[in-house]
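Colleague: The next part holds the structures, each set out as structure tokens.
Every number here is computed from the coordinates shown, using simple stated rules; none is lab data. Just so you know, these numbers come straight off a predicted model, no measurement behind them. Cβ atoms are built from the backbone, for glycine too; each structure is taken alone.
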Structure 1
């Protein structure tokens, strides 16, 4: 995202907030999909490992980092360095991973039509 530096703090906080709930929704959707395919996983890290193992996601390491970033943001939103690093990662790394998951599920829906 080229214009990231132009955003004010409120807009950046909005990016963080959306990342947090989008990640939550993503891993829970993965969990439901895995369970529907008889793959059991209960916790976020477990779900990510199984999603990687079943080739739903390609980069488990980045997904684990996304979980870690979410946890750091929840505990250290007052730390400007963590905040700015996270904004950069959300925009330049994490967004494409979430987008790839969206495409995976969009393809699954198309297959069932």
Structure 2
């Protein structure tokens, strides 16, 4: 992962508004930028080649930042979605590090970080 990260140029991403995976997930939508999609494919390939971890998910890659998940019950989900769908949200940030997360049974924790190519 370190070699992969060091070979990638940092890039900017835009977060734009809220969306959902009904009936339990509300998220901030992430721009489907070519640099991100290509980087994700390289990371997935590295996991497969180096760690023999193959992505078997039937779902396509959907870049997003989760705001609410399993603990959001359906009646509250509908109210929260109605609320967040009225909010305009926009941020731009630089992607300059690959962060690997590990779930500890309760939440996601940073397992390791790899800086992208520096000039």
Structure 3
């Protein structure tokens, strides 16, 4: 199993840890971004073919690298930026409404269990 798969899995694990372990909402967004980058790495790694060439560079090559994962990752990066922007806007509104961005303090002020 290539090293890039392990690297992607480790990046996903680090993102999950950040997402679960921290109460700060900005750090949770950071963990979500790290997790998404790990998914991007894995998805691009799955589209790689050893010895393959890009179809646009060499049309008569024996093996071609799939271009679809790269195109989908470009779309996912745009969605990642939009999600992060929306999340930061929500965190700002939560801070203005509750005076804190710590998850436990916010839920306590809102009366959630």
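Colleague: Given a computed value of 65, 26, 16 for Cα extents along the principal axes in Å, which structure among 1, 2, 3 does it belong to?
Modeller: It traces back to 3.
Colleague: Check the numbers for FRET efficiency 1/(1 + (r/R0)^6) of positions 17 and 49 (r between Cβ atoms, R0 = 35 Å, to 0.05) across 1, 2, 3 and tell me which is largest.
Modeller: The structure with the largest value is 1.
Colleague: Supply the structure label, taken from 1, 2, 3, corresponding to P(r) over Cα pairs in 10 Å bins from 0, in percent, for residues 41-104 alone with the calculated value 13, 33, 32, 19, 2.
Modeller: The read-out comes from structure 2.
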